[in-house]
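Before anything else, here is the set of structures, which you'll find just below.
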Structure P
Amino acid sequence: KDVAKLDQELTIEERNLLSVAYKNVIGARRASWRIVSSIEQKEEAKGNESQLGQIKAYRDKIEAELAKICEDILEVLDGHLIKSAESGESKVFYHKMKGDYHRYLAEFATGDKRAVSSDASLEAYKAASSIATVELPPTHPIRLGLALNFSVFYYEILNAPDKACQLAKQAFDDAIAELDTLSEESYKDSTLIMQLLRDNLTLWTSDLNDSVPEDKEDKPAEPAAAPEAAEAAPEA
């Protein structure tokens with residue numbers, strides 16, 4: 001984090017270390033929040049008032065930690081990393097990261113706070129997409145990771161499954177069309193994200209056809225940070 005505040009372009013290794021560090025910290029708390037929220041809903045359905053107070057207090061504690069982590073990295077991104085980025089790849093990476101952490105805030109926020117986080121996430125993802133379309137090939141793992149997370153945003157935060165499917169399918173089809181140009185070094189990362197895009201399309205299309213609520217335990221796959229600039233490992 002201290003290196004990130006030096007207002008200079010980070011190396012790929014430094015960029016990935018920062019991303020992985022925050023992803024690990026935020027990931028554990030997001031998982032905890034989902035479990036506690038599920039328990040809270042079940043106890044509420046049972047009318048178990050005696051437990052609800054403690055559960056809500058614990059959920060509030062997790063939400064405060066989530067907000068602190070997100071605000072921390074967003075300050076670094078806005079104050080240092082985005083304005084210091086020089087390559088198209090870095091610009092896409094940091095705008096995508098900004099979209100991700102505003103999305104994480106929107107996952108638990110309500111009312112006006114949710115609207116603000118959602119709008120900021122959408123703006124960051126759109127900025128990343130505009131640069132990616134010009135600067136990165138359709139098979140680039142960062143461009144694919146952006147499409148994956150942006151489509152998850154449409155599905156989970158904006159409740160727009162049609163838009164989520166359209167975005168994921170376009171990214172998948174564009175990458176397939178240029179698969180023969182894929183470099184050996186990014187082949188594994190790119191094809192893994194393409195598989196995640198296809199998995200989500202299968203899940204979301206099924207939900208649209210069946211018109212049934214999503215199984216809360218079967219969250220759409222989204223990438224966690226991995227080496228060589230690609231955020232490519234699935235996350236529950």
Structure Q
Amino acid sequence: MVRVFVGDVQGCLHELEQLLALLKLDAQRDQLFFVGDLVNKGPDSAGVLRLARDLDAQCVLGNHEAKLIARGGFEPEAPSDALRRCPDLLRAPDRVELGAWVKSWPLMRDLGDVWLVHAAVPPALWQAHTFRAPTTSEREFCIVARYCDAAGQRPPTDWPEPKAPFRPWHEFYSGSATVVFGHWARQGLLVRDRLRGLDTGCVYGKELTAWVAETDEIVQVAAKTRS
């Protein structure tokens with residue numbers, strides 16, 4: 001059995017299918033995980049959700065899923081502007097069913113040696129040296145944080161890159177589990193001790209990336225050119 005973690009797909013079904021074929025996953029034996037942001041402005045967000053669900057993948061909530069939920073994008077009478085970045089979902093006959101699955105995703109998953117989160121682990125969690133579910137006040141940190149200070153406070157904005165005392169959140173990380181995360185296409189692939197950042201900008205024409213935990217292998221496929 002191997003555990004495979006996939007970076008931000010953002011509706012890029014073709015690349016996801018290519019990546020899974022390259023990985024040669026055994027659906028009966030291997031475990032598949034996603035860092036969130038399975039949906040967004042790629043051409044087939046609904047297809048990505050269906051494939052992940054059919055493979056019994058375990059996911060965490062990303063900022064794009066959170067926005068869709070907040071704007072009613074998975075409701076029976078969804079406002080069209082809620083789905084403007086993934087219009088294929090508006091036409092999907094199983095959109096409400098897919099949404100029910102997405103709404104069940106947690107902010108983080110504890111796999112023992114690995115913690116899975118979309119953007120960042122709130123400092124209070126790793127400083128406690130034991131896993132607990134993030135609180136409501138920690139929700140935004142989990143799904144959107146990139147920078148913080150030593151106390152875990154975020155800057156007003158993360159672009160342009162904030163100055164001291166703010167640094168990438170993972171530079172302060174001192175937990176024992178390996179954190180697998182996404183959300184940071186500008187940063188790209190990050191492979192450091194106890195850190196695997198897997199957002200490599202597939203939807204922007206770069207790569208889709210997976211990390212195989214048991215072999216510590218990075219597997220990538222090139223994205224189709226996108227405007």
Structure R
Amino acid sequence: MGIRIDKLLGKSPFLLVQDMMSSTNKVVFLIPRLFEQIKQRDLKACQQTAHEISEKEGEIDQIKIQIRTIVTQSLFFPFPKRDFLELIFTLDSISDRAEILGKIFALRELHYPPALEQVMKNMLQTLQRMRELLSMIFLDELSSLAEASFSGPEAQSVLGVIEEIARQAHSLEQQAHAALVVIFQPDSPLEAPEIILWNRIIDKLESVGLALEKSATTLRLLIEK
């Protein structure tokens with residue numbers, strides 16, 4: 001029988017981890033708004049959304065610091081501290097990458113041709129699906145996982161969700177490639193500076209998804225220890 005995690009810790013970090021996921025949720029949820037605003041050629045609105053993302057990222061950083069303090073000061077922690085903190089740092093990287101994405105959108109107006117809009121829509125849908133799945137793990141399953149010491153049927157259920165996140169990440173990589181094909185077409189209506197910025201946008205959007213996947217993979221490593 002596993003030992004209850006909440007009995008080993010003086011102060012549990014898990015509620016803070018859920019707060020961190022809730023804030024991360026809000027950050028990723030803001031990303032599609034940037035694409036709508038760039039489509040409307042509303043640079044000021046893009047800059048405002050980028051600012052909102054940066055503010056949320058700052059809040060997430062503060063939660064990360066609180067969790068790190070709790071973990072490092074705990075005398076008896078049920079997991080290797082380094083591995084648990086790696087999960088927290090990986091979760092934090094989602095909002096870090098989203099912040100960079102927002103700053104790129106805030107640089108200048110961009111032409112958003114219909115062919116590109118369609119493939120970016122696919123990427124955004126996949127990204128939001130990954131967000132929903134990771135959020136489900138952290139917000140709906142984490143308490144049960146903690147009570148079960150990250151083992152048993154609860155853990156097996158979560159591993160199934162992690163596998164689905166990995167499948168979605170593979171789809172996202174393919175969609176990112178399709179987007180690059182569009183912007184580098186010889187007859188592309190995009191100007192050279194726009195191609196450079198769209199290339200960065202596609203890369204950073206994909207990197208947000210890969211950070212979501214890495215967070216799930218890092219959690220899997222904790223479960224399998």
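Quick note: the coordinates plus some simple rules give every number you see, no bench work behind them. Note that the structure is predicted; figures quoted are calculated from it, not measured. Cβ atoms are built from the backbone, for glycine too; each structure is taken alone.
Say we calculate relative contact order in percent (Cα under 8 Å, 6 or more apart) for every structure; which of P, Q, R gives the highest result?
On the way: P: 19; Q: 23; R: 29.
Max of relative contact order in percent (Cα under 8 Å, 6 or more apart): R.
In terms of distance in nm of label points 7 Å out along Cα→Cβ at positions 45 and 181, which of structures P, Q, R is highest?
Working: P: 4.9; Q: 2.3; R: 3.1.
Greatest value across P, Q, R: structure P.
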Output -25500 (helix-only ellipticity at 222 nm (-39500 (n - 2.57) for each DSSP H run of 4 or more, over all residues; to 500), calculated) maps, among P, Q, R, to structure P
To test your reading of the models, identify which of P, Q, R gives 97 for volume of the Cα convex hull per residue in Å³, for residues 69-116 alone when calculated. R
